[in-house]
Structure P
Amino acid sequence: MLSDVIYKICTKKEWADVLDAGVYEGSVDDKRDGFIHFSTQKQVKRVLAKYFSGQTDLLLLAIDVSLLNPLKLKYEGKMGADKYPHLYEALSPSAVQAQYPVRLSDTNEHIIDY
């Protein structure tokens, strides 16, 4: 994985829609929460297992944090817990530096094809 990067897990359809629209406003959950949810490198596997269990149509997007507004990117979490990156504005597809297919193994674990 790249350094100085945060990661967004989305469906292939979501990403195709983003490319058509030219902007990513977030998933249904992101819109409900008022920010776009991201993960750090060490959080990706945990987020995949917890929120995307069994899904096969996924991409992992690598976002260069230097291309984001630092005033709109916050690392937040409960006291004593991991802090997750949250973006409080729409994401430009130009900030996505790489995309990786995510598939399921025979044991139903996500495998990221870097």
Structure Q
Amino acid sequence: MATYAIGDIQGCFDSLQQLLEKCRFNPARDRVWFVGDLVNRGPRSLETLRFVRDLGAAATTVLGNHDLYLLMAAAGFDRRNKGDTLDDILDAPDCEELMGWLRHRPLCHREGPFCLVH
């Protein structure tokens, strides 16, 4: 069993997949810690969010500023910046489900001697 820590994916789903393949990540035996900023900037934020959620217990995720920004936009506090790539998530049929999942991610995660924060 291995545990990997990955930060700031920012919607770069293809790069994430390549990294996990290179590590030979297997969700049945390994774990991955995501250090926030799953979304925004990259071209595939929706796929990234769905993938991380679907990893279930194999993934531990804490919120980053871009994740909080997405929650703010989904709640109607829309102050988008040029270059944001959140529309695919906000327009998705499962947006509310994804936001519910994201809202329940912590700001920090403690495990043994480690503390995971963005």
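Read-outs throughout are calculated quantities, based only on the coordinates presented, and are distinct from any laboratory measurement. The structure presented is a predicted model; accordingly, all values stated were derived computationally and were not measured. Cβ atoms are built from the backbone, for glycine too; each structure is taken alone.
Highest-scoring entry among P, Q, by relative contact order in percent (Cα under 8 Å, 6 or more apart), is P. Between structures P, Q, the calculation of mean count of other Cβ atoms within 10 Å over residues 62-69 yields its largest number for Q. Have a look at P, Q and say which one yields 14.2 for mean count of other Cβ atoms within 10 Å over residues 22-29, as calculated. Label of the source structure: P. Given a value of -5500 for helix-only ellipticity at 222 nm (-39500 (n - 2.57) for each DSSP H run of 4 or more, over all residues; to 500), point me to the structure among P, Q it was derived from. The value was obtained from structure P.
Ranked on FRET efficiency 1/(1 + (r/R0)^6) of positions 30 and 70 (r between Cβ atoms, R0 = 30 Å, to 0.05), which label among P, Q comes first with the largest value? Ranking P, Q on FRET efficiency 1/(1 + (r/R0)^6) of positions 30 and 70 (r between Cβ atoms, R0 = 30 Å, to 0.05), first place is P.
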